[in-house]
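As structure tokens, here come the structures.
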Structure P
């Protein structure tokens, strides 16, 4: 189930990278970098931190999915159409990706024996690290630092999983509950326009 959710997230994040590239009038290489950074950057950072070979570099399926998706978006000229990033199906898939990546990062951190700081960092980096790297490269303030509860949801998921592990309550049911509640929180926060207070 979580593997399926991660692939949904990869698709949503790749689309997000594509639309950001289109808005900034990047060429084909720039678009490719934007798409791959958004979809895989966070996972690569996570695996490097825990001294693992990045999943994207050892399995073909993620790259094939993203290449195929990018070609389809170009063929259907989605970069010429009004952005779909505000459509309900995109918000749902993006939320699924955000939470599944957050959970994946937290579980990798817990498996590596990291403390609460490490769990929160890997949860956050896995979910939004690619988007941050992409925005820095195209000289924008990273999306996650100026938009609502996006990164906050990731940190909350990591914190809850850390507590579940500490109290011995970690199992498929509790992880599933974190997943469902995290997705619901992100969707509610988006439509109610919740945000972290500005400094």
Structure Q
């Protein structure tokens, strides 16, 4: 595994570009978000997606989210109603995953039976710059051990995933919790998972 420590507010672009090159070549990376560390790959690389499922020991029916750099191009990957757009614009970037109907651009491999997709725009410069430089969303799922426990310390993460992952961008220990997941696919907001972020506005 290649391992680079980045400044959280002004990440070194040379390291970001190394990660982007790995993603474009079908690699799997670990990177920080505004909540916890994530495992990711290019959403358009089928083999890399299968590696992420294997690394996480997850069923291929599990919904992974997409890291996007901003709201501008989300309509390429999700069908966004006026209600959904207003909800996201109010809270993003932030620690939320919004579930929306998937658009045609989304690879079939990543669709649930409901044909929805989870959209993330984290308030984290490293993750946002990664997605922006790649030019399309990054698959995202939390870094956990085989027991499903979230891992916060980058050195521990590096030790556990050293052989399984191609590159890691580190930004110190992240003591957050997974994002709150809110389904806004049907014209109303339904909280599927309470995590980081204020969800009182949906109650």
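Every read-out reported here was derived from the displayed coordinates using simple, explicitly stated rules and does not represent laboratory data. Predicted model, so just to flag it, every value in this text is computed and none were measured. Cβ atoms are built from the backbone, for glycine too; each structure is taken alone.
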Problem set entry | Among P, Q, structure where helix-only ellipticity at 222 nm (-39500 (n - 2.57) for each DSSP H run of 4 or more, over all residues; to 500) as derived comes to -25000 | P
Problem set entry | Source structure (of P, Q) for distance in nm of label points 7 Å out along Cα→Cβ at positions 143 and 183, computed value 1.9 | P
Exercise. Of the structures labelled P, Q, which one yields 3.4 when distance in nm of label points 7 Å out along Cα→Cβ at positions 47 and 167 is computed from its coordinates?
Worked result: P
Problem set entry | distance in nm of label points 7 Å out along Cα→Cβ at positions 175 and 191 derived as 2.9 - corresponding label from P, Q | P
Seminar exercise, completed: For distance in nm of label points 7 Å out along Cα→Cβ at positions 87 and 119, structure among P, Q ranking highest is P
Problem set entry | Structure (P, Q) behind the derived value 10.2 of mean projected area of the Cα convex hull in nm² | Q
For this session: Rank structures P, Q by relative contact order in percent (Cα under 8 Å, 6 or more apart) and report only the one at the top, that is, the highest.
Result: Q
